[in-house]
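Derivation of every value follows stated rules applied to the coordinates shown; laboratory data play no part. Please read these numbers as outputs of a predicted model, since none were measured by experiment. Cβ atoms are built from the backbone, for glycine too; each structure is taken alone.
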Structure P
Amino acid sequence: MKVRLWGVRGSIPSPGPDTVKYGGNTSCIELRFGEKRRLIIIDAGSGLRVLSDHLMTHDIKNGPIEADLFLTHTHWDHILGFPFFVPIYIPGTKLRIWGPPTHEEESLDKVMAYQLSYRYFPVRHEELAAKIEYHNIQEGRYDLGDGIIMKTKLLNHPILVLGYRFEYHGRTFCTCYDHEPFYNLFPTDPKHPDYDPYSAEEGEAAAREENERVAKFFYGADVLLHDAQYTIEEYRASKIGWGHSAYEHAINAAHRARVKKLVLFHHDINRTDAEIDRFEEHYRGLISGKSEMQVEMAREGMEFDLS
């Protein structure tokens, strides 16, 4: 299993001189499996356009493109690259798109078709040349064939989001974004007018249980891409409930789950290369001598060989 990152930024593409090193494209991940180099893509952010150029240069000469595209969710930054994925305009392309329905309970095909309507784009979904299949999925275990097992986990975000765990020949690659640690939604201060001790206790237990389930989901992963959009100070000051994690949470959770390599992902749009460099050095220093886990900041073009 080989992994390559084509987009690692969150919220909106952020090109410019301050994001050259780590990249300004939004999420897109390429996975290749086995000698057949079976192609699986996670998310269709703006990085998908760059992957598309790569496929048109290196893969199309070997025949039509066939791939599985797994969407973590359908927020704009995770699907905006889809209309610019050239293979969908080429006859013979086979594309299977998987993902959770939105909280409005609309099917995945309808959500994806909305952006390919004349009010947003000059080509309609019905005019695409590729053969496209849509699969609405939830939490579960899926046998994808060729020895690939995929497991999914619902995460904590304003709409339904799935984390993906791919297991192949004894190695594991896992994603956990867009995600925020589960927290108690009920008042815990006895002085609060809505305080109820039973609800407060149950809320704490529910949050703790869900966080444990998430950690179990990525337990022992060889490589984990984890949401890390904020520092803990930024998160506590104004970002609680936004659906994203702090560096400190991602590192602590991954360490407890015995993850081998943690890649901090979904960089904030205002995070410069210099800041990310400083944070990488800072957090590596904090865990030095305390954990064998490797910590890296996600960067466009970064590759992992899990052979």
Structure Q
Amino acid sequence: MGPSAVVTRVADAFTTNVGRAIVNKEDEIRLCLVTLLCEGHLLIEDVPGVGKTMLAKSLARSLDCTFRRIQFTPDLLPSDVTGVRAYNQKSGDFEFRPGPVFAQILLADEINRASPKTQAALLESMEERQVTVDGETHALPKPFMVMATQNPVEYSGTFPLPEAQLDRFLMKIRIDYPSAEEEATILKRFESLSDAHSIEQTQLEPIDPALLAAARDEIAQVRVEPALYKYLVSVIRRTRDWPALSLGASPRAAIGLFFVARVLAGMDGRNFLIPDDIKNAAPAVLRHRLMLKPEADLEGVTADLVIAEILSAVEVPK
């Protein structure tokens, strides 16, 4: 079985599996799998009620992973996320009581409603896959993936995520409102009130962890020509001097773009990279890392528009 065959098999099984719970969101489901295969984290921005929590739960059940959800609120404390050291009367000593961050799939719901101090509690977890409390370091389970949701920043009661935290998310996606036909399909699925409040009624078949590991190994073998390294770097570097941007993409963004492009190549049934893989990965990987200048923002310029302009301006290798 070739490299692309393993990745394609996993992608098809995963999309079919999660698609039983999520209606007509194949692209978003595939990007969830891409994030997991890259061992990254995913940021989802959209209004409440479009299926973000359902998507995270489906992902966890499809992979047979532990799932925890944290509802971020203005009064949430860092210890509510990471855990605390508490006194145990029986042993007469302090012991660590892990917080909800100790899960394989963590849903950080409405993350931008919490204070910056609480948001920062996730920084070490996302980058180092560990938590340090009172000088003691505790490893997080594997795999570990944060799926964070946020409301658009213009909504009241939100705190914009700092650039350092945004940069730790591999990709940012949006789950738009469903079409009229899709919404009718959703309603037909929930014929009773119990169905509407539980994903457990949906039969999902967990994907073999060994198959996921094999897919990761095969993706690492995707061939990349030297000209494509230069092309990817050119795209990243153009974000740093683009007139409409005050902050460009970091080296971490370049690494993320490289990883995602290789996974997309494997999902398309290829064991070699092409420029279109980089182009297709760029919006989701870069849109949350670019900071627009105030005047560009006032003129209605968006990060996606800037990314499209940069991709058109950078010469594509033959």
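Some values worked out for this structure:
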| read-out | value |
| --- | --- |
| Parent structure of the calculated result -7000, given that helix-only ellipticity at 222 nm (-39500 (n - 2.57) for each DSSP H run of 4 or more, over all residues; to 500) is the read-out and P, Q the choices | P |
| Comparison of P, Q by volume of the Cα convex hull per residue in Å³ - largest value held by | Q |
| FRET efficiency 1/(1 + (r/R0)^6) of positions 110 and 142 (r between Cβ atoms, R0 = 25 Å, to 0.05) - highest-scoring structure of P, Q | P |
| Mean count of other Cβ atoms within 10 Å over residues 30-37 - structure with the largest value, from P, Q | Q |
| Comparison of P, Q - label where relative contact order in percent (Cα under 8 Å, 6 or more apart) is highest | Q |
| Structure with the greatest value (metric distance in nm of label points 7 Å out along Cα→Cβ at positions 6 and 214, set P, Q) | P |
| Ranking P, Q by distance in nm of label points 7 Å out along Cα→Cβ at positions 94 and 222, the structure that comes out highest | Q |
| Structure (P, Q) behind the derived value 0.10 of FRET efficiency 1/(1 + (r/R0)^6) of positions 126 and 238 (r between Cβ atoms, R0 = 30 Å, to 0.05) | P |
